Structure formats: structure tokens, C-alpha cells
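I've put the structures underneath this note.
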Structure I
Amino acid sequence: MDLGYLATIFPSIFDGLIFTLIFWMIVFVISMATSIGLSMLDGLGNDSISKIISAYTGLIRGTPLLFQMYFVYFGLPILFGLRIDNLQSAYLAFIISWVAYLTETLRGAISSVEKGQKDAAQVLGLSKFQTMFYVVLPQAVSSAMPSITNQAVSLVYGTSILSVLGLDDILKAARIAVIRDLRLEGFLIAGAFYILFNSLVIFVFKKLEKYFSRYKFNEYSPNLKIK
């Protein structure tokens with residue numbers, strides 16, 4: 001393997017890694033925060049809101065991410081006259097998609113929390129929102145962490161289609177080097193970066209799983225603090 005050649009293509013692919021990492025972080029943080037809000041709204045028991053959320057998650061989960069990217073990039077300008085660039089389109093499409101998946105994950109986890117705990121919290125004087133936020137949500141996140149980890153890893157894989165909109169992700173930088181030089185080292189570096197990226201994500205989320213494992217029903221004291 002030609003180390004001199006690797007040194008020439010490494011910087012551009014590394015820049016692609018940095019771009020992909022920043023993109024992943026922004027999408028996941030916004031998606032997670034939004035999905036928590038939607039799943040809490042759904043858990044409050046309003047049938048109309050629950051139906052709207054179900055329709056949204058069903059629609060998004062029923063269409064592929066690439067379709068959603070094309071629809072946002074090409075469809076929104078045609079339908080509504082919105083002018084958004086390729087990066088904004090990618091952020092919007094990814095966030096819309098991952099909010100749907102994470103919301104559905106959290107909805108299932110919230111529904112698995114025993115109703116008796118909710119009743120007991122309200123007897124203690126907590127409102128529905130306080131019950132959801134302090135009692136139900138920590139336990140739901142704890143039980144949903146393996147699925148959330150899978151969604152975080154899937155988001156890493158999903159970023160591989162960013163180059164469809166001309167964005168400078170890992171795969172685009174590697175593909176440019178391979179096509180230009182007719183050598184496969186670019187793909188090897190990209191593959192190593194993806195493995196490194198996924199390993200980092202899995203490591204961080206395993207730590208989060210361990211942290212949230214403390215949120216168990218039998219660990220709640222009457223004042224809702226974790227022992």
C-alpha cells in the first residue's frame with residue numbers, strides 16, 4: 001500500500017468525516033428532543049393529538065429516506081415556493097425521518113410503564129405533565145435505550161446518501177478519489193472511518209444505557225429522586 005498516496009487523499013476524506021459527524025450530532029440531538037416532546041404529548045391521552053402523531057409516524061416510516069430527501073429538495077419549492085439549499089434540505093429530511101422513528105420507539109416504551117405508577121404520582125399531587133416528565137419518561141428512556149442506540153447507528157449509515165444532494169460526506173470524498181485515481185484506497189479509508197464512527201456511537205450509547213439503567217420503578221423514592 002502506497003503510504004504517500006494515502007497521505008494525499010486522507011485530508012479530504014477526513015474533512016468528510018468531520019462534516020458527517022457534525023451533521024449526525026445536529027440531526028440526532030434535534031430529533032431526540034422533538035421525539036421526546038411528541039411522545040410526551042401522546043402520553044397525555046388526547047385522542048386527537050395521538051391520531052395526528054400516529055398518522056405522521058406511519059407516513060414517514062412508510063416511505064424511504066431517499067424519497068423524503070428528494071421530496072424536500074424538489075417538492076417543497078414546487079408546492080410552497082420555499083427556497084432551501086441542499087444542506088438545509090438534508091437536515092430537514094433527516095430530522096423529519098428520525099423524529100418519526102424515535103417517537104414511535106418512545107411511545108412504545110411509555111405505554112409499557114405501569115398505569116399504577118401514573119395514578120400514584122397524581123395522588124401525590126403531580127400534574128399529568130409532571131407525572132410524564134418525572135416518573136414515566138425516565139423509565140421509558142431507560143427501557144428504550146437499546147432501540148435508541150440502534151437508531152443512532154442507523155443514522156450513521158443513513159448519512160451515506162448525503163452525497164446524493166452534493167454534500168461533502170465521507171463517501172463522496174472517497175468516491176471522488178477512487179474515480180479520479182482508479183484506486184480503492186479511498187474506499188478503505190472511508191470504511192475505516194465508518195467503523196470508527198459506529199464504534200464511537202455504540203460506546204457512548206452503551207454508557208448512556210448504563211446511566212439510564214438506574215431509573216427503575218423500585219428505585220423511586222416518594223420525592224421522585226433517584227437513590
Structure II
Amino acid sequence: MTRATAPLVLAAHGSADPGFHAVITTLASTVASARPDLDVRIGYLEHGPPDLAGVADPDTVIVPVLLTNGYHAHIDIPSRAPGATIARAVGPDPRLARVLADRLREAGWDGRRSVVVVGAGSADEAALDDVRRVAHELTLLTGATARAAFAASGQPALPTVTEEAVVPYLIGPGRYATVVATVRAPVVAAPLGADPVLAEIVLDRYDEALTRRRRNAAGFARVDT
């Protein structure tokens with residue numbers, strides 16, 4: 001096995017709910033178990049410690065444990081970790097539709113009822129589109145009609161009562177997961193959690209970013225010589 005040359009930092013939003021921290025800790029442990037050579041760290045944007053700025057440096061590769069490409073992925077993380085290599089966020093990714101389907105089935109979904117996929121919401125239309133995209137991928141995967149809704153800003157709004165199955169497109173417990181849990185519906189699934197698929201995506205994002213960094217460094221070296 002080739003020894004990794006850069007620490008991997010899982011950059012998560014954070015939550016006052018200790019259950020969220022437990023999910024991220026478990027995810028980090030799963031990633032570390034898959035790559036024993038890798039220095040895996042956690043950095044939060046809110047509700048730390050550890051704070052992202054305290055664990056990231058120019059040698060690290062940061063993988064945003066975020067499900068959409070919004071403010072945190074494009075502005076917040078780069079501003080807190082200048083010089084670090086920043087990978088693509090874990091979402092959107094077609095594999096996350098599989099995890100949503102698993103959470104739905106665990107909650108008793110029979111595959112026939114239509115589904116509401118609930119994202120946190122954002123002022124960034126691209127981030128809203130990421131949730132719509134995963135809802136479409138869930139439809140393609142299962143054959144059941146799935147649509148997007150949002151627990152905070154954004155449209156369409158989360159229904160308070162529905163005959164559809166509801167699944168949060170969220171990493172773990174927290175403010176928005178609590179909102180989703182209050183919906184009166186026949187099936188209300190749990191968040192994604194520290195699913196092994198999420199760890200798989202994290203490592204793919206890390207490898208992709210590290211390869212990009214090495215290629216860029218090689219290109220600069222050729223120019224210098």
C-alpha cells in the first residue's frame with residue numbers, strides 16, 4: 001500500500017445536537033479503518049471544537065461532508081483554510097440515492113409510495129438543484145416518484161402533513177432533522193448517517209483531489225525547469 005502524503009480533513013457543518021458529532025466521528029473511524037495509512041481529522045464550521053481552521057493547513061486535503069454545493073463549500077471552507085487542497089463535497093453523488101433508499105426501507109417504505117426528499121435549503125439555487133438532482137436519481141433507482149422539498153429557505157416548502165414517504169437528505173441529527181421528524185407522514189426515514197457508502201465517497205473525493213494537486217505540482221515543476 002502506498003503511504004498517503006496528505007492528511008484528510010472531514011469538514012462538517014456541525015450541530016448543537018451531540019448525535020451529529022457521533023455520526024461524523026463514526027464516519028471518520030470508517031474512513032481511517034479503510035485507509036490505515038491515512039491521518040484522518042475532523043474540523044467543524046460551527047459547534048466545534050475542533051474548528052476547521054485549527055486542523056487544516058496547506059498540506060491537508062479537505063473533503064467537505066456537505067450534500068450540496070452552496071455557500072459553505074465554495075466560500076466558507078476556502079476562507080477558513082487558505083492554501084489547503086479542497087475536494088469536491090460528498091454530495092451530490094448518484095450513490096447517495098442508494099443510501100436514501102436504504103433509509104426509506106428501514107423505516108418501512110414498501111417502494112410504491114411516492115417520496116419527498118428533504119434538503120436543508122439554501123439561498124443558492126445551485127444548492128437547491130443538487131437536492132432536486134438526488135430526488136431524480138432516487139426516482140431512477142427505485143421507480144417511485146420522488147420530489148424535493150426544503151426544511152429552511154427554498155421552494156417547494158416541506159409539507160407538514162403528507163401521504164408520501166419522507167426522507168431527509170441530511171447527514172445526521174440536528175435542527176433540520178428535527179423539523180423533518182415532525183412531519184405527519186406514513187413513513188419518515190432517518191438521515192443518511194455514517195453509512196459506508198459515505199465513507200467510500202469521501203475517499204474517492206480525497207483521491208481525486210490529491211491526484212489533481214500532484215498533477216498541478218508536476219506542471220509547475222516542468223515550467224520551473
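A short reminder: the numbers here are calculations on the coordinates, not readings from a lab. Quick caveat, the model's predicted, so the values are computed rather than measured. Cβ atoms are built from the backbone, for glycine too; each structure is taken alone.
One of I, II was used to calculate helix-only ellipticity at 222 nm (-39500 (n - 2.57) for each DSSP H run of 4 or more, over all residues; to 500), giving -24500; which? Provide the component values of the computation, followed by the final result.
Details: I: -24500; II: -13000.
Of the options listed, only I reproduces it.
Quick check: 22 is what I get for relative contact order in percent (Cα under 8 Å, 6 or more apart), calculated from one of I, II. Which structure matches?
Working: I: 27; II: 22.
Answer for the origin of the read-out: II.
When percent of Cα pairs over 16 Å apart, for residues 57-144 alone is calculated for each of the structures I, II, which structure yields the highest value? Walk me through the numbers on the way to the answer.
Working: I: 63; II: 58.
Top value of percent of Cα pairs over 16 Å apart, for residues 57-144 alone, among I, II, belongs to structure I.
Give the label, chosen from I, II, of the structure having the highest value of distance in nm of label points 7 Å out along Cα→Cβ at positions 9 and 209.
Numbers: I: 3.5; II: 0.9.
Biggest value here belongs to I.
Given that Cα extents along the principal axes in Å, derived from a single structure, equals 65, 34, 33, which label among I, II identifies that structure? Don't jump to the answer; show the numbers that get you there.
Values: I: 70, 45, 22; II: 65, 34, 33.
It must be structure II, since only it matches.
Out of I, II, which one gives 2.1 for distance in nm of label points 7 Å out along Cα→Cβ at positions 105 and 121 as computed from the coordinates?
Values: I: 2.1; II: 3.2.
Attributed to the structure labelled I.
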